[in-house]
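Asks: Multiple structures follow.
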Structure I
Amino acid sequence: MFSNNQSFDANQLQISVDFPEEPERLLEAITDTYKRTASAVNTKEGAFYQFKQQANFQQWPDVSPSNATVNGNGKYALTNVNRTLSVLRTVVDFGALPAAAGIKAVPHNIPNITKNFIFTNIYGAASNKNGTWIPIPQVFSGGANDAVGIFIDLTNVNLQVSSANYATFTQCFIVLEYIPIT
């Protein structure tokens, strides 16, 4: 295993397995090993990044109205803490960053999006032809006057640029990870 913390090892496979020679114990050991292998593989996050909606195999607590209520502090109370929802991922080819202060919007093309969706991760990166890459969102040492912010609405991915000129950044990809709650 990889650590002394059992929760970290839950989806890790043993490097080697010693199988018993007795046929009755061998079948049990093979079955157990297969179950552990299937569980480890099935709980790994998928590393597919495509320009379409797809599962990334992350599991999120089921905070849908059928399993959760929101208390006075805005926190979820779950009926069944073991229920999970699948997280989806899509990549948006954003193109060039804005050359001046303002907002540039690019359609995210997420089907059937509603205000009930939960975004679990929004991030990206931009590059220029000079070999410079920046993360999105971005704040340089210039502070708020040298920033690229990001927000999502029902139609678009929106990048908001402060006063800096990012015209040289001609390639930008944004990754959206979300739970489609209707």
Structure II
Amino acid sequence: MAGKVDVLPRWVDPFKMADQRASLDGNVPFSCMQRLDDAGLRPGGDDARARLEFDRHPDGFGLVRIGVRARLLCVCQRCLGEMNLDIDRRSNLAIADTQAEDTGQKEGYETVAPVDGRLAVRLLVEDEILLAVPDIPMHEDTADCDNEVLALQVTPDAERQDGPRGNPFEVLRELRNRKD
């Protein structure tokens, strides 16, 4: 059973979806993703696009395969200029039967825990986007960086051209050894 929807629902019953081997394909509005804004990320295009495919593992537990695509705007940590960040992430997740279920039981899978038997689809999509953001976002090529800012950066080679640096405590040693 495949379901293409314009906007993904907030909640689904993941166990029912897994039993039916159902899928969802749709958008999640950036306006629903407050944590992206909190992380300094802004929409760089249309809504995030996601596809969720539910299934059962041969061992009986539920699975959800999720693919997420989004374009975000963030700050390049090299040049401090604005940059596009394209997200394309795929994950395979095991659906825990209870929130207290041991995640180690489903070897090879991250575990997602439904709340009161419901899976928060939009939060899951937001989680996947946040997990795909690099710790230090930078333009892939320095040619895309702001050249004025790059010119102001001090490089290790530039420090060596200024000559060797003395010991910062040398002044204190001289003051201590000075006889008044």
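Asks: When helix-only ellipticity at 222 nm (-39500 (n - 2.57) for each DSSP H run of 4 or more, over all residues; to 500) is computed for each of I, II, which one produces -6000? Mind showing how you got there, number by number?
Replies: Working: I: -4000; II: -6000.
Answer for the origin of the read-out: II.
Asks: Given structures I, II, which gives the highest value for mean projected area of the Cα convex hull in nm²? Before the final figure, lay out each step's value.
Replies: On the way: I: 16.0; II: 18.2.
Checked I, II; max of mean projected area of the Cα convex hull in nm² sits with II.
Asks: Hey, another quick one. Using Rg/Rh (Cα atoms, Kirkwood Rh), for residues 55-94 alone, single out the structure from I, II with the greatest value. Don't jump to the answer; show the numbers that get you there.
Replies: On the way: I: 1.13; II: 1.32.
Comparing I, II by Rg/Rh (Cα atoms, Kirkwood Rh), for residues 55-94 alone, the maximum is at II.
None of the figures in this text is laboratory data; all of them are computed from the coordinates on show. Since the model is a prediction, treat every value here as computed from it, not as a measurement.
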